[in-house]
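Where a number appears in this text, it was derived from the coordinates with a stated rule and is not lab data. Everything numeric in this text was worked out from a predicted model, so none of it was measured. Cβ atoms are built from the backbone, for glycine too; each structure is taken alone.
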Structure 1
Amino acid sequence: MPSFDITSEPSKIELGNSVDLANKEIKNRFDFKGSESKLEKTEDSIIIYAEDEFKRRQVFDILINKLTKRSVDVRFLDRGNPEKIGGDKIKEEIKIKNGIDKELAKKIIKLLKEKKVKVKTSIQGETVRVSASKKDLLQEAITTAKSVKDQPLQFGNFRD
């Protein structure tokens, strides 16, 4: 029975490269001279450190610019609230969405059922497995699932 998986994972390498390039630009820009503004990448988030609100917005804009140049979809980012960490310094944690959460998986399955695509779906952790009797039905399921704009989706692990 033909099947495929719907996943949602950003390229970790491209994310890391974008953060490195953004840090390099921050160090070289004239308006950040003498500033301690920087980006820090952890396993599942990016943290912005800045002196004030204006610099925090500038650092975020630089990050978005670098991500788009490296073809990383910005819908993977989930911004947090900025918090003061002493004096005028500000810290903001941006979570990186990885995998499909239960609500989005249910939304995709509901959409496939509403469009009456004759496929079988199942939620398997952070992926949605879609199977059907014909490849044409799988292609129809892919075009239907692409209409979900909440998070970027990838389609892979095709089986015949």
Structure 2
Amino acid sequence: MVASVTPRSNEVENYEKDRGKPMPSFNHGVVQANLIIALNVACRDRFLIASELSLASEPPMTPDISICRVRQPDWLHDEIRVEEAPLATVEIVSPSQSISDFVPRIEAYFRFGVRSVWLALPPLKQVAVFVPGSEPVVFGKGKVVDAALDVSVALDEIFS
């Protein structure tokens, strides 16, 4: 008999409570890994890219990816909840989520001091970039361009 690889409901529930978002899927994981690699290639000399960074925001949030100012980690004194706002955050929509689920989260990121929020939509192979006070810009071909940070990443790199 093959053991089930489906997480038990209490594991999923604990994961979702701890992070305030659904457990990621396969496509979510692939897009997250591709974005981290592409962002590191595009802007490693200007920004620090972090995965699953817990923020000391209100409410506490853990974006899939954070684009931060360059700083050296203190390997002896880790930060459990980071006080300094990332310059940008990236959220990847999971199958059980809708875009409207992210509106309050995006607004909370902006209140915390985040300059831009990327919302990746795997089924559509699109990324929407949100900047405070502006309409979101949706990218479905070519490159995702974040004018607030002067960063661009090819969609083919994200959804390959």
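Points worth noting:
- Top of 1, 2 by FRET efficiency 1/(1 + (r/R0)^6) of positions 36 and 140 (r between Cβ atoms, R0 = 25 Å, to 0.05), largest first: 2
- Structure (1, 2) behind the derived value 5.7 of distance in nm of label points 7 Å out along Cα→Cβ at positions 52 and 132: 1
- Structures 1, 2 were compared on distance in nm of label points 7 Å out along Cα→Cβ at positions 68 and 108, and the highest value belongs to 1.
- Which of 1, 2 yields 35 [relative contact order in percent (Cα under 8 Å, 6 or more apart), calculated]: 1
- Among 1, 2, structure where helix-only ellipticity at 222 nm (-39500 (n - 2.57) for each DSSP H run of 4 or more, over all residues; to 500) as derived comes to -8000: 2
- Identity of the structure behind 18.2 (criterion: mean count of other Cβ atoms within 10 Å over residues 44-51, calculated), options 1, 2: 1
- Value 63, 25, 22, calculated as Cα extents along the principal axes in Å, assigned to which of 1, 2: 1
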